[in-house]
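Values quoted throughout were computed directly from the atomic coordinates according to the rules given, and no laboratory measurement underlies them. Since the model is a prediction, treat every value here as computed from it, not as a measurement. Cβ atoms are built from the backbone, for glycine too; each structure is taken alone.
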Structure I
Amino acid sequence: MIKKIIKGVVWALVIGLVVFILWPPEKYEPYQVTPEYQAQIDAFYIPPMPNGWKYEKYVTRDFVKIRIGKGPVNPNAKATLILMPGFTGLLDQYGEQLSHWQSKGFNVAGIDIRGQGGSDRPLKFNPEKSWVNDFSVYAEDIAEILDAEFSDTNAPIVMIGQSFGAHVAYRTVAAHDTDVAGLLLTVPAFRPNTGETPYGAAKFLYRLSQLTGKTDRYAPGASNWRPDVQDLTQKIPCSSEPKRIYLRDAMYVKDPSLRMGSATYQWFGQLMLSGEKMITPEWSSKIDVPVTMLLAENDTIVINDPAIEVCNDIGSCEYKIIEASGHCVLQENDQILQQVYDSVDQLVAKLGSSTAVLPAAQ
């Protein structure tokens, strides 16, 4: 009986492997919204970017164009805040937050991480797919941009990263010599929640995709972009605030070139491998700036415990679990968003006062 079961499992694995190898690649077909959904998008309010905000493209060492945004220079700025959105996110979602910080006396700027937002996409046959050889590339990009675009900034630089953006911000400061004075990391994606698929099994699927040359395939359950819901007044686990959480989808419909699908095997696998490095004492010992971590009580996207362990390993780190918040902390309700604003003020207060000379946008 046991031999039959083992034989059956082996055959199932063989058949599964053959299907995985021979399954044809997906043809790129952008999602078409319904007229009813389009009508909701047409009426959806998108907060403007900060006064004087300008976008520009930075060309990296490997000729990838990264979109960065900057507000005008405030000579008396308390700090320069540089925002990096989470996976599939874009700076256009955060006009409200950036405008708030600008009104409070901060210089504001942001970076669309390569592969998403207004930055170049890695796979021409499907611009919605994520792919990166190694997460170190993201950190190299940010370190390069900081040196080229913000080296003359006299106000302390605080990087604000959401989820994937927080992971990249953390890795950048740990791996590179930067002028960053502080980190505000909201729901840092050090360990993804793999749901019903055990973490080890998810990692095995990534290794299998490497062996079969299928790393550019979507992971199970992933696909090109499609709306989270058809009713834009509905709450979702990521955020209880409809007016903020659907800003990305609104931008995707208005400008399809901004769309990003879910994670490919390669991107998700590299997230796991990079996260495993980031949570070790070897990496946390490299962080020598004040860090604030904001974690979501009801997070279904990432696991909080590794972030807490990292924070405890850093001498100058504080973490706070925000009650009743979903993963999309920066797009939550007013009460939760105010906690983010307060955390920025508290972090900047630790850095002392300074004046700023931020390079003007070209």
Structure II
Amino acid sequence: MKITFPRMGTSHIAITDLLKGFGNEVIPPPPITKRTLDLGTRYSPEFACLPFKILMGTYLEGIALGADTIVSSGGVGPCRAGFYMEMHRRILWDLGYEVETITLEPPKGHMRDLIKQVRRLIHVPLSQVWTTGLFVWRKLELLDIIEERAYYLRPRELETGSTTRALRKCLSIVRSAKDMEQLIEAEKKVEEVLAAVPIDPDAAPLKVGLVGEIYVVLEPFANGDVAETLGELGVEVDRSIYLTKWTQENAFLDFFRIPADRDAKRWARPYLDEMIGGHGIINVGETVMYSRDGFDGVVHLAPFTCIPEIVAKGILTKVSSDLGFPVMTLYLDEHTGKEGVRTRLEAFVDLMGKKRVKEQGVAR
């Protein structure tokens, strides 16, 4: 098999190592560009959401590079994402690409099927599977830490662009690590690179929580580089979703039937106490928590036509009104432009800044 998979944020760096470590030939998904989105939009249903269209384009580009198998995650509940892999497969077959598909469903209710699908990916001894798994998990954790640190540094940097340059250098260092020993050394180098970014230690930037559907939150191309733009505007971003956290909740906790995101669901309960699919109920709870934690606002990222996020948006309007807490929803589709996103963010940052001055007398 020549395998490709969805590209989502920085995760492709570690997932490539995982699939190679399992003994597969891997075709890493190329960087997402306007061409990727145009391809996906051309061959996707008009009503499909932005993640569906980007993945469609990504698969087509992977196939053009020689891939004959696609691996992706599945889903449960009302969100349509659980049907995406099957829909993508049918569209690709209609186009004449008879690719194999491997869908990794969440363990809850699908354990036998998950084990069966994972076995299709493993062509090495079990001892190597364990070693590879530990290595890749630690690499994913490091990738998440790097992004989190970048969100802290960017609004405090003394030299514009220094954080972004450091971030790119760190990702290159992590990508080059091929075993645990090299990864441990990479961790030290990453710390040195990030520590070298000159910052203003006395800065008191606005703080914004970033919530929404997982793909558009994690993939910068899909959201118009929201986190980076906010950082450039002097805002510290706290992202509610990281891939390691999401995996723990949707794989490990699911396996042992332990409820995930209990705090978020508890705080959402006065506004929403029913499963609506996707990250809907979690986004409501996370927004309440950000308000309680003293944040200046929340940016809610939602793919256009995403039903769970449409429901969440309506409820977040009530949350914002009740708590006197700024919340801005950005609906994202193939027509969303980066400059348009920046203009809206600039206005939102100005609103939050004036609110902070009014309430605390602290200038941004």
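If relative contact order in percent (Cα under 8 Å, 6 or more apart) computes to 16, which of I, II did it come from?
Corresponding structure: II.
For which of the structures I, II does the calculation of helix-only ellipticity at 222 nm (-39500 (n - 2.57) for each DSSP H run of 4 or more, over all residues; to 500) return -16500?
The correct label is II.
Starting from the value 17.8: which structure in I, II was mean count of other Cβ atoms within 10 Å over residues 169-176 calculated from?
Answer by label: II.
For volume of the Cα convex hull per residue in Å³, for residues 65-160 alone, which structure out of I, II has the highest calculated value?
Greatest value across I, II: structure II.
For mean count of other Cβ atoms within 10 Å over residues 81-88, which of the structures I, II scores highest?
Top value of mean count of other Cβ atoms within 10 Å over residues 81-88, among I, II, belongs to structure I.
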